[in-house]
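Please treat every number below as a calculation from the coordinates, not as lab data. Values in this document were obtained by computation on a predicted structure and should not be read as measured data. Cβ atoms are built from the backbone, for glycine too; each structure is taken alone.
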Structure 1
Amino acid sequence: MKISIKLLFISFLLLLSIIMIAIFAIINSNVTNKLDGVLWTIPAKVYARPLVIAEGMTINKRNILKELFIHSYEKTSQPNMPGEYSYKKEILSIFLRGFDEQNPGLYGIRFNKDTVVNIKRSDGISVDLIKLEPLAIGGMFPSHMEDRLLVNWPEVPKSLINILLSVEDQNFFDHHGISFKSIIRAFYQNVWALDIEQGGSTVTQQLAKSLFFSSEQTITRKIKEAIAALLIEFHYSKEEILLAYINDVYLSQSGRRAIHGFGLGAEHFFGTSLKNLEIHQLALLVGMLKGPSLYNPRRNPERALSRRNLVLNMLEKKSLITPEVSKEMQQMPIKIINPSYRSETKYPAFHDLVRVELKKNFNERDLRTKGLKIYTNLDPSLQESLVDSLKRTKEELIKKYGNKLKDLEGAGVVIDSANGEVRAFVGSSDGNSFGFNRALNALRPVGSLIKPFVYLTALSQYKRYTLTSLLDDSKLTVKLVEGGVWEPNNFDKKYHGIIPLHRALWDSYNIATTRLGLDVGYDSLDETFDSLGVTKNIPNYPSLFIGSMEMSPLEIIQAYQTIAANGFYSPLRSVRLIKSIDSNFFFSYPFKIEQRFRPEPIHLLKFALQQTFVRGTARGFSRKDIEKWQLGGKTGTSNDQRDSWFVGYAGDYLVLIWLGFDDNRETPLTGRSGSFQVWKKLIQDINPISLTMRSRELDRIKYEWVDLDDGLLSGQKCKNSIKVPFIRGSAPQKLPFERKKCRVKEKKQTKNIIEQIREVFKDF
């Protein structure tokens, strides 16, 4: 009997040992696999472009101030903290938060009107340029929606380590994963409460719990947690453990997105990198670990302030800061930024465009797990202006036409015409809704937007066509290949007889354009489309010439980019470059440019498109603004007014707007009464200054005064005359007798004097 009991006891101990060894083996395997491999799936971060302010630069101060607001900078009388600015007497003082490419600090920018005269640091040293931190606008999140921004050991402030260990684990460098003093203290507390209310967890145990176990308060979980902590301490150094903890801690919830790690916490709450945070800001983040929701400064600012000050008191008691510093910091208000994005992205339509572009070079898994930094061409200030212009116009249209327009949708795209960079992108009328992206995916009849392509095809054949070539706008009947006939009509339901080519374009006459299209032919137009970057097949039916073809807003603006850029084609780009977390990987999207058209026919076409603003369907700007921004554009209205379009360039920007219903029903809107109003609001709001694409003087271009109706030579003083560009050798040669008397004859000497006077007074 004694032998049996002894044997049974030994067997029990053996079995228990086997179980414990198995548990150890399983936990050890989990620890090493997790920490030796890819510790976390890190989503790619998407950023807007950083705002660059450089000496000698011409930039709209209003747009700078708007972007500071978007970045949650606070206007003060005297900036003395990161995230503050002041503007007095042409001097803009900004206390930059800093980021990878820009040191934080106070900088003074002196302006002369809208020109940057100089930039100086607070110590008086001049610098060539500064950069405002790029706005985080989204990410490529994994299914569990955890988000973090990894930091390496050199990037961790020493002050953070001191604060963290003072609050969470004072004996971190002295224990081996478990603090028995803390366990005993917690044990007595739990026995007294007859429940598990308090743990004696070290930083290592907290890391083990976060990585491997649930948050349930059970004895079994605590035992496993302790074993895992011992194994972590056995395999890894204190620095490795602490760094993993710093990158793993949960700090907040932003929509569906969970904010993990002090690196992302610094960006999420303060808009800067971890290394730039001051002690009182670090104290707030560390204090939040006790209860991320309870001490969230956005939800509970008073509790957060109290908790931060408690942490500062602890630092004072441990002589990590002086009583004076502690008192000063406790009096500081908590200043946090508005969250840059609350869920997947701040600008969903633009985010869709970025995703499409990235998939050409990266697989989805890498975008969701490798922690890539994606820097885009988005201009946040311009994006917000586009959203606002769409919203305001829709509100005005509803007031005018009633609630039948409450479901009106819209899309907008803004690009830099010179290089094809996409600066703003909106896929709905409210600007930032998720769902169907109309700017990217909506295929709609383009209406009259296609007409400039027909006219460019003709003007490229300059021996056959000029701006004053006469077109027939009388009744037209076209026999169709499949049988039957087609009779186009003008929007005003009238015929206008024989008219010059340029007038047919700026007044957008359908019949004259159809005749011109039939004359140049489908094959020639197909070549023009191909040169403009349109890759889809061109249907060979006559209604094509007046816009029955369906295209997306993105496809249309790509075609107009070459026109706005004086014949130089550049593929549209939303992404600038991509970096890995450690900056060892670098992938850029280079600027590409190719001349697709000679400058002369483009010059003629742009003249006609500018007349759209002077005499045509886009009237509403002053002559001064038309010339300052070199405006040019085209309205578009599809059959039964189902689609309202406008595309136009101003300064360096090319902007396209579409309005319509998703179910394709009729609207009361034309291109002018709908989309053009959005376009006009946007341009007036942003007031573009920079103009690198200014049309240059061309040797082969000569301007002549001609009559608006017959296109023959005229004079400046003649009634109904207009000065029109011609490719040399193509201008009309005969001057009608009755117009000779109003022909202005300037002597060369007199002309020189006039030019000198103009030069003297041009700036007044």
Structure 2
Amino acid sequence: MFRIFISLFLLYFSHTIFAETIRVEGLKKPAEIIVDTLGIPHIYAQEHYDAFFVQGFNAARDRLWQIDVWRRRGLGELSAVFGKQYIQQDRANRLFLYRGDMYREWLSYGSDAKRIATAFANGVNAYINYLDANPEKLPIEFSVLDYRPAKWNAEDIVRIRSHGLWRNVSNELNRALILCEHGKVAANLWKKLEPSWDAIIPSGFNACDFNPDILDVYELSKQPVRFDENSQYSSQLSNTWIQESLGSNNWVVAPSRSASNSAILANDPHRAHAVPSLRYIAHLNAPGLNVIGAGEPGLPGISIGHNESIAFGLTIFAIDQEDLYYYEINPLKPDVYQYQQHDEEILSFNEIIKVRDADPVTVTLEFTRHGPIVKREKNRIYAVRAAWLEPGMAPYFGSVEYMRAKNWREFVSALNLWGAPAENQVYADINGNIGYKPAGLFPRRNNFDGLLPVSGHGAYEWEGFFDMDVLPVQYNPAKGFIHTANAMNLPSDYPIDLYRVGFEWSAPWRHRRIEEILNQQKNHTFSDSIALQRDYQSVLARQIVNFLPKKIPNEAKILFENWNGNMDLESSAGALYAVWYYRHLVPTLIESLFGSTSIIKTLDTYSVLDLIQKNKYRSLINETLKKAIVECRQLMGRKINQWQWGDLHQIQFIHPLFNQTSNSIQEMMKFKSYPRGGTGNTTNNTGFSPDDFLVRSGASWRFVVDTKDWDTARMTSAPGQSGDPRSKYYDNLLEGWANEKSFPLYFSRESIDENTDFIIHLIPK
């Protein structure tokens, strides 16, 4: 009896739920934040907009430093707290702020968008006020950098546009540079256009008129805030290979093909890995609202997840939403450009940038009718036109409308308000329906295709925007599943000349692998979806190896014989393939085609497959394989059966301030390294730079749900929910994520109560 009593006593106290009560100004009715054992907040509010207030309060509780930097970067206010080295980045980001009519802006997202954003901003501010009385809870990053968090305005949330994923304006410039240096054939080898298309050469266009630095300001506006030039965090978007691996996977399986006789949805967005993660998981419950999933930490709402009736997920859809314009100007009249044979003044105004420990700096911002001027030359100016500077284009904010939809009709209607980034949206509901709808603002280009810079003098204009109904939609297709993975997925009969959506898509290999697996599975299970998200088989590698000549170095023959392209972390063949393909084959093909000094640094994967089948380049296969084998022995030892891809291919999350802190703080901040399988072309996407093979992008967040039972949903995330190195939720999900495990995403109140870690009671002040 005594032993039973002790056991019950220990069991009770091992599950003790801690609680605190906080009085909060601005809250209308009492609310609570129930944090489960994984660190996921379940927000219960008695008033609809209180849910977003509490979401803001909680986002600040877990991610205050991250969202403070996010806001400062987007508004161009970094210099005020970090110093003069950020002045140019501040100016760049101010160029790409939304500066239009706020009335139109708010209405573009739905009738209550302003109320939602206001509630969220007020919630963030409420937590900042709470810190005034509880300074010990201020995130340590503020102490390291010696500054205080700023208060938010609702407008901040939607005016910031530079955090969204971008489209192809950089490719327009690169294509021009390649055309000048190497010609049309080289441009096609660099980037295949889909559907089949010849880039339209605009009237008066001369490819050799463009310099590589034209878009430096634009590129700077997209960069994360750099605190350490040597950190992985600061260089994560600078490499072409990594950029190409950014994307996402999603699919929905109909009851006719699922073992549960219900619809299954899976989604894993691929983004640059960061500390903390670029996505945050939350559950919002209030009158008229019960939704869970992941969203942007600095935004209200949920962009990937489910409510009580539907599930939804997204991947990037390649609508071309950008163009680079150039204007010839008279050096004697530098503030005027010609538009439709008339003088038009450049819009110019000054803004003051506050600078820490220095005098304020005045910067000049200039605009043409098409957009911000990013470069001035003696006789030319350049401006970027971006759809995401139009009303309703704050990245991901449109999810506040569709996350509340209850059926397909409401979901589709809500997506008509979605602007940026352009997405493949998939859908599943409790009645077994599945659907797909692309969404995003779609410019109408009647006399050009958006693939090259164009004159801004009036001949090449956007003729408004297309209705999104011109984009292909699927609802309960006969094949029983829908999948997207950023690849070209327009129907074969789509009138691309009429609707010039875009021609630059991600490589098709993830898309093909998903289709390959789903076609094989007539009784797809929930576990099958989880396994597919973890899949390391490279369709590209499999095809490449199939085209190898019969006579290849013996080491390669041993490893590649009967190899199916599986790039798991223990694969010896995968290690050789990666070293060979990325460090030897592709660079050697580029040098053979264009010379060692070419501006071309990568080739389209279609091009590589085509080239290695041509007799002219077959000799390069053995030549490069021999070099790769030598390098593999240097990297991993002489015994080929001991080579492992995971020995080279690893993930190391690095806090952006790691090298700026003391040893004691570093000890809290640091993460363990983990080997990873895959590449940027496997379903389990692990994007890397060939320079060091370190993983820098991929799916830090994954989500699978069976609409039959919301409590069965599983997810992974890394490294953890909290951005505070002092929190147990800073890295609690990392090991499981790295070892391909998944975690429950609790939804019902019963499951949440059974797995509660602590509760925060919020009471109106």
Quiz prompt | Which of 1, 2 yields 3.5 [distance in nm of label points 7 Å out along Cα→Cβ at positions 333 and 349, calculated] | solution = 1
Exercise. Identify which of structures 1, 2 gives the largest calculated value of FRET efficiency 1/(1 + (r/R0)^6) of positions 461 and 621 (r between Cβ atoms, R0 = 25 Å, to 0.05).
Key: 1
Quiz item: FRET efficiency 1/(1 + (r/R0)^6) of positions 405 and 453 (r between Cβ atoms, R0 = 35 Å, to 0.05) computed as 0.70: which structure among 1, 2?
Solution: 1
Quiz prompt | Origin of the derived value 0.30 (FRET efficiency 1/(1 + (r/R0)^6) of positions 581 and 653 (r between Cβ atoms, R0 = 30 Å, to 0.05); candidates 1, 2) | solution = 1
Quiz item: Thinking only about distance in nm of label points 7 Å out along Cα→Cβ at positions 157 and 493, which of 1, 2 has the largest value?
Solution: 1
Self-check item: volume of the Cα convex hull per residue in Å³ - structure with the largest value, from 1, 2
Solution: 1
Practice problem: Tell me which of 1, 2 gives -12000 when you compute helix-only ellipticity at 222 nm (-39500 (n - 2.57) for each DSSP H run of 4 or more, over all residues; to 500). | Solution: 1
Quiz item: When distance in nm of label points 7 Å out along Cα→Cβ at positions 149 and 589 is calculated, the result is 2.2; to which of the structures 1, 2 does this value belong?
Solution: 1
Quiz item: Here relative contact order in percent (Cα under 8 Å, 6 or more apart) was calculated and came to 20; which of the structures 1, 2 was it taken from?
Solution: 2
